[in-house]
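Peer 1: In what follows, structures are represented as structure tokens.
Nothing in this text is a laboratory measurement; each read-out follows from the coordinates by a stated rule. Since the model is a prediction, treat every value here as computed from it, not as a measurement.
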Structure I
Amino acid sequence: MNKVYLERFETRLQHELLQLCCSQKMLNGTLLASEDIDQQWQKLGPEYLADAVTQIKDYPTVSVAWAAYLGMGIANGWDKDWNRYQKLPYQHFYGSEGFDNMDENIVANILGLPLESEDARKLEAIIRSCAQTTVSLIRHEEIEPQSPTAYYIFASACRIMYRIGAALELKRLGYKFERVDLPTGNPLLN
């Protein structure tokens with residue numbers, strides 16, 4: 001797999017999705033992130049991909065969209081009780097129908113939002129838009145279906161969607177980047 005090509009695709013996709021989220025006032029120009037949350041994808045990502053890859057043919061947007069919900073669930077756990085959440089198995093995020101309603105389980109039972117609420121509807125709308133944009137960008141790559149390159153692009157797209165979901169949840173929880181002016185010199189030596 002051509003690493004430069006893959007990195008270029010990831011950068012372009014992340015930029016497009018960040019712009020989309022900002023245009024809908026769901027993010028403020030910055031992809032909020034945490035190394036803890038990003039590293040959790042390394043642990044849960046392979047199991048997610050095993051579920052999602054079976055959905056590509058019939059439900060392409062779902063196959064990438066649920067990664068954003070997983071990112072939201074992980075970000076929420078990072079805020080609540082990271083010592084507990086970082087140890088939870090991937091299946092903890094499943095709904096009553098497994099992967100099929102993971103989105104509803106995360107929104108209702110982890111984020112604590114009623115499914116009919118305005119907040120839940122806004123999240124569903126932005127994640128659907130991000131997923132549609134992602135699928136469109138993947139299709140424009142004109143990659144041979146079921147090829148190794150197709151899998152790597154799909155896996156990268158899911159990771160970016162996971163990061164977008166985490167950023168959406170961190171913003172919803174009130175996190176933001178702020179400029180901090182540090183005094184010059186080392187105050188401990190003065």
Structure II
Amino acid sequence: MSNRLTKLVPALLSDEQRVIYERVASGPRRRMGVSLADEEGGLIGPFNAYLHTPELGGRLEAAGVGLRELTALAPRLREIAILTSAKHHRAQFEWYAHAQIARTEGVDDEVIAAIHAGRKPTFKDPTDAAVHRFAVELLDNHRVADETYAALAECLSERERVELVFVLGYYALVSMTLNVFEVALPLGESLPFE
């Protein structure tokens with residue numbers, strides 16, 4: 001854990017913070033297969049920062065759950081977008097966590113490796129390719145060309161397109177949080193980006 005932000009362990013939490021802590025530690029994120037607490041019981045990833053501002057952090061935590069549990073966007077597509085965001089922002093923890101999740105959601109190792117290297121992946125599914133192209137263009141240019149949007153519209157419903165933008169925006173915020181507060185990976189894990 002970085003020394004830029006005080007680690008809030010269970011003994012230090014207010015009642016408001018404890019509600020968020022419990023939602024993260026025992027909620028739907030546990031199914032992702034990534035540990036969310038360190039050896040002292042402090043939350044890892046962006047969640048320690050969320051605890052520092054429980055009024056906003058609680059809403060951000062809920063938005064993250066919503067982007068996984070309440071969307072029409074296929075989990076595989078969501079993870080391609082998140083990995084693209086992690087690479088763009090060079091967010092160490094985001095890549096660490098979501099490369100594992102992406103594999104469980106069916107993203108090929110070759111695709112994950114290509115995104116990590118900044119290469120255009122070879123996708124088997126044209127929808128995956130359209131999502132990746134859209135994500136790269138939006139992250140790089142803060143806009144997308146009509147041609148890029150039209151290609152995405154051939155594959156995804158309007159709702160899914162809106163949700164994709166929400167996923168990319170949320171994970172840009174997560175990336176900034178992780179990067180500014182220099183959130184460390186769990187003990188013994190190697191940094192994905194030098």
Structure III
Amino acid sequence: MTLVALGPLTNLATAFTRAPDIVGRVREIVLMGGAHSALGNVTPVAEFNIHVDPTAADIVLRAGVPVVMAPLDVTHKALVTPARNEALRALGTPVGRAVADLTGFFERYNPARYGAEGGPLHDPCTIAWLLRPDLFTSRAVNVTVETRSDLTLGMTVMDWWGVTGRTPNATVLHDIDPGGFFDLLTERLATL
């Protein structure tokens with residue numbers, strides 16, 4: 001089975017620890033979390049989902065299950081611009097209008113914080129990866145989670161250049177075709 005994790009990894013780590021036989025049944029974990037060069041969104045270096053339970057993230061990354069990470073580096077490129085928001089609204093369906101209302105909220109508030117023309121859609125990147133991995137570029141790297149330092153707690157340390165010699169334990173998404181991503185999102189929402 002493939003698991004998609006959109007929040008802290010506490011439940012998954014608890015399951016892996018209390019019932020280790022579960023690990024062998026998981027084909028892949030696709031998670032939204034972490035950051036590389038984008039740095040953090042709750043501390044200077046940590047992304048929220050990892051920061052709130054870094055020990056759980058550490059357990060999951062060490063479990064031996066293939067992991068795909070959609071970090072802030074890629075999700076901050078999946079921006080809801082005003083034009084994309086209007087395309088969602090133009091679907092003319094209750095779902096299209098509701099999503100446009102939600103994504104319009106992000107468009108209004110995130111530009112001041114991130115200096116971008118729109119707000120990022122974090123969680124949908126995980127599902128887009130499963131449906132259309134060709135929309136992304138990725139790299140297999142070793143990822144560790146800082147679990148001890150007050151200054152860097154929850155930081156995902158990605159050995160991007162292989163300098164530690166540690167075996168890669170995650171496929172990290174680092175780029176996205178934003179137009180293709182929003183075409184896919186709009187196409188799928190139109191069916192609801």
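Peer 1: Going by relative contact order in percent (Cα under 8 Å, 6 or more apart), which of structures I, II, III comes out largest?
Peer 2: Ranking I, II, III on relative contact order in percent (Cα under 8 Å, 6 or more apart), first place is I.
Peer 1: With mean projected area of the Cα convex hull in nm² as the yardstick, tell me which of I, II, III scores highest.
Peer 2: I
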